[in-house]
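Just below sit the structures, each encoded as structure tokens.
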Structure P
Amino acid sequence: MADLYHLKSFIMNQEIIQLNISEYLAYIMLYGANADFETDKEELEIIHETVSKEEFRRVKKAFDNASDTERLDVIMHYRDAYIGILNDNSLVTTQLKSIFMADEKYSAVEKAVFIFLKKLLNL
């Protein structure tokens, strides 16, 4: 199997950020947290629990600097390498549910993004 962690891909002349499995989960969680175009403090705290402070800063910066298309490209780039491992533990689904319920509201937009991510990631 190809080591996707070290492969270089270019999106709009930008290299895809290199992510380990924990950082990838944090990236997916950031995508979910951003579903309603607001990222609450509670959501960020949940994401913070998955990675170190330094990793969080690096992943958040890359996420914030990417367009929605670039974000999806990053998620798809690592899907085959990591999603099987994360899915075995139901970790992605569990963490996304935590993100969506962090502010005790589960909006229609968040529901739609959750369904979209489940389909995209084969969850």
Structure Q
Amino acid sequence: MKTSRNPEPSPAQRFRAGAEAAIARDDVAELRDVVLEIANEATDREWAQSCFIQLARHRDAEVRGNALLGFGHLARRFGQVDSQRVRRIVSIAFVDPSPSVREAARSAALDLRTFLQWELDGTP
């Protein structure tokens, strides 16, 4: 009789599951760190980008800012991000009520210019 065994999840699968659980818990302190972990460790650019798109709208300014910075990390690591969606989010963040989010948007825009040769309105 054959027994089927579920293979152990890969480190990337465990990382993704942990990040998705953190996003679902919506614990601000945890999310501030998880966003940076996704930026530096995710192996699936599209998934990471979708996390940042979601978190760029978060109620906490530091989470929003870290998500914006994440777009720059993805540009550096993968050499691409979704132009239409990311440009819009970064452009909107230039007028965020939070000065730290506006600064993160400027930093992200500089990274996008450096790594993808993008020009965004509002980039210093």
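From P, Q, which structure was P(r) over Cα pairs in 5 Å bins from 0, in percent = 2, 11, 23, 25, 22, 12, 4, 1, 0 calculated on? Comparing all candidates, it corresponds to P. Thinking of P, Q, which structure, once mean count of other Cβ atoms within 10 Å over residues 23-30 is computed, gives back 12.1? Clearly, the read-out refers to Q. Once FRET efficiency 1/(1 + (r/R0)^6) of positions 15 and 95 (r between Cβ atoms, R0 = 41 Å, to 0.05) is computed for every structure in P, Q, the highest value turns out to be that of P. Source structure of the calculated read-out (relative contact order in percent (Cα under 8 Å, 6 or more apart), 34) within P, Q: P.
Computing helix-only ellipticity at 222 nm (-39500 (n - 2.57) for each DSSP H run of 4 or more, over all residues; to 500) across structures P, Q gives -23000 for structure Q.
Every read-out reported here was derived from the displayed coordinates using simple, explicitly stated rules and does not represent laboratory data. Here the structure is a predicted model, which is why all the values come from computation and not from measurement. Cβ atoms are built from the backbone, for glycine too; each structure is taken alone.
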